[in-house]
Structure I
Amino acid sequence: MGIYTSYKRRFQLKNANKIRLEKQQKNSETTSTDNENQQRADLISTIQRLLENEVSLATSLISNMRYPKGPNKGNIISPYLQKKAHNYISQNLYKHQSTLQDSNSKLKQENKRLHRKNQALVKRTQSLGAKVQHTLNQKSKHIAEICSLV
């Protein structure tokens, strides 16, 4: 009798777990459906609140923010890429003129520094050329002196 009741209880537990799992799946499906419906309603209400001139811009935005190629062709671009595009635009489009002026002045300073360095290298090259010429003159004088002694 003891073995029979343990098998019976195991069978009952399996059935109860199966029923519980099915209920959870149904609840999650209805919850996700409710959530999707809520998001859809929010999107529609947002679109309805747009001004007349913003409707065409929103249409253009939705049509442009789609994958042009690949396996996701035609699907809306992922939120990650949308956020990256938004960050890029906000960082680069709205730069202050002062930052451009600062970078311009830094480039001018760098240009002056490189010009001075170039001039120093030119002077050094000229100096080395003069030393070479002086050495050649000394060598030729020395050879001439040796030849005159012979």
Structure II
Amino acid sequence: MLIVFTANNNGQLLDCGCSVGVAGGLPRRLTAVKRLREKFKNMLLIDGGAFLGTADRQLQNYTVIQAYQKFGYDAVTLGDQEFWNGEAFFAKKVLTGNLPVLCSNLEGNFSLSLFLIKKAKKIGIYAFLHPGAFVFFPSGKDGN
């Protein structure tokens, strides 16, 4: 079984341009995921959170959410950045889609754990968001 793990998309739609030779972006990732799924029928696709950006770009973040829905993730965990645009945006845009959102230590309208069956094996997925992740939020972004 192949497990593919992504994380820290940081709201980027295309290559971040942050270093030489980077060949990223959501369109390229989607192509890679499709190719892997063709080869590995029981592939497990998990995102480790921080898939949204920290800038107040709700339209761009919503576009990232729509793209993530097309990937067919088995589990999408939460990072601090998913809460940057406030609870209303999170509840309306992140939780109303078909993303299998997971966080084992936060209260909310999402799963605390997921159990999947792949190749006749039961797989449990748990994810924890450390409270210290919010230490980098500017004053007022975390409700304080």
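Every number in this text was worked out from the coordinates using simple rules, so none of it is lab data. In this text the structure is predicted, and so the values were computed from the model without any measurement. Cβ atoms are built from the backbone, for glycine too; each structure is taken alone.
Per-structure values
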quantity: Which of I, II yields -30500 [helix-only ellipticity at 222 nm (-39500 (n - 2.57) for each DSSP H run of 4 or more, over all residues; to 500), calculated]; calculated: I
quantity: Highest-scoring label, criterion being distance in nm of label points 7 Å out along Cα→Cβ at positions 28 and 132, among I, II; calculated: I
quantity: Read-out mean count of other Cβ atoms within 10 Å over residues 60-67, computed value 17.2, structure in I, II; calculated: II
quantity: Among I, II, structure where mean projected area of the Cα convex hull in nm² as derived comes to 9.2; calculated: II
quantity: Which of I, II leads on distance in nm of label points 7 Å out along Cα→Cβ at positions 12 and 116, largest value; calculated: I
